[in-house]
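Scrolling down, you'll hit the structures one after another.
Here, each number is a calculation from the coordinates, and none is a lab measurement. In this text the structure is predicted, and so the values were computed from the model without any measurement. Cβ atoms are built from the backbone, for glycine too; each structure is taken alone.
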Structure 1
C-alpha cells in the first residue's frame, strides 16, 4: 500500500522543479507519486568535466538532471563522438548497464556544474509497480526517446549540414551557446570547419 503524504508536505518538499516540470510534460504524475520518487533519490553535485558514467563500467543508476548539462559520448580509436545531450529536467543513464547489467559502451560527462538526483534502477522498478502514473511516465518517455533516436538517424542520412544545424537549434534551443562547438559538430556528424561555415551564413 502506498503512503499518502499530507498536501502541505507535498507542496513544501517537491524541490525538483525542473525535473517535475519535465516529468509532467510527459505524463500528469501525482504529487504523491513524485514524493515517493524523490524519497528514493539521492541528491548529488558534480563539477564540470566529470564522467558520471564511464564506458566499461557497470552503472545501475538513473540520473535526473535538475541543473546543468551533460553529454553521452562514445570513445573509439582515440576519437570522442557526442551521441546525446541531456539538459535540465532530463534523465540520462548507461543503457547497457541499466537494462542488461553489462559494462556501459558510452560515457556520460557533465558539461557544466550539475545538480543531479540519482535513483537505483531497482528502486525505480519498484515505483513502477506501485504507482501506475510513474509507470505510464516511464513508458511514454521511452517511446519518445526511441522516436527521437529514429528521427535523428534519418536526419543524419537525409539532411544537409545546414538542415541538421537548424534542426539541432529547434531540438535544443539555446544549447549552441552553452557547449563547445566541437561537441555539436560531432553530434551532427560534420566537421568543426563545416559547422563554423554553416553558422557564419546565418
Structure 2
C-alpha cells in the first residue's frame, strides 16, 4: 500500500501544484467551463507567482499538499471565509472556508480528496472557527456528492462565476465545527 502524506506546502511545490490544478480543472470542469478557457490554462505561467505566495502565505491561511510516492497529487487551501458583508464591515464572523480542494485525476477515488478535506477542516477547527464553508459549482454533481458524503450540506447561499460569456452558479456548503475532532498536526495515512 502506497503512503499518502498531507503536509503544509512549500515554495518548491509551486510547479506541481499548478499542474494538479490545471489537470483537475480540465477534467472536472469539462462540459461546464468553456473549452477555450480550459485550453488557455498555462502551467508555465503561474509557478513563480505561486512560489512567492507560498513564501509569504497570509496569516490564518493553510495551503496543504497531498503527496504519494514523493509526487504531489492534490492540495487544499483553507482559511478565513471569503469576503462577505460582515467581514467587509470588519465584524468577525467565526466562519472558516475551504477555498480550494483539487486532486489530480490520476488520484481520484483513492481517498486523497477525503484526507485533504479532513486535514483542512481540522486546521480550521484548531484555528477557532465555529462554522466551516466551501463553495462548489452547482453543475459539479460529482463534487457535490463527495462533499455530502463528508457531512457537508448546502446552506442556501449562491454566487455566480463568469467564464467569458458563460455564467455558472456556485452553491455554498457548510458544516459546524462540532463535527470535527482535532488531531495532531503531523499526519500521514496509508490509503
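Can you tell which of 1, 2 yields 0.97 when Rg/Rh (Cα atoms, Kirkwood Rh), for residues 95-150 alone is derived from it?
Attributed to the structure labelled 2.
With distance in nm of label points 7 Å out along Cα→Cβ at positions 111 and 159 coming out at 1.5, pick the structure among 1, 2 it was computed from.
It traces back to 1.
I have -8500 for helix-only ellipticity at 222 nm (-39500 (n - 2.57) for each DSSP H run of 4 or more, over all residues; to 500), calculated from one of the structures 1, 2. Which structure is it?
Value -8500 for helix-only ellipticity at 222 nm (-39500 (n - 2.57) for each DSSP H run of 4 or more, over all residues; to 500) corresponds to 2 out of 1, 2.
Hey, distance in nm of label points 7 Å out along Cα→Cβ at positions 23 and 103 derived from one of 1, 2 reads 1.4; which structure?
Here the read-out was taken from 2.
For distance in nm of label points 7 Å out along Cα→Cβ at positions 143 and 175, find whichever of 1, 2 sits highest and give me its label.
Comparing 1, 2 by distance in nm of label points 7 Å out along Cα→Cβ at positions 143 and 175, the maximum is at 1.
A value of 16.3, 50 was derived for Rg and Dmax of the Cα atoms in Å; which structure in 1, 2 was it taken from?
Derived from 2, not from the others.
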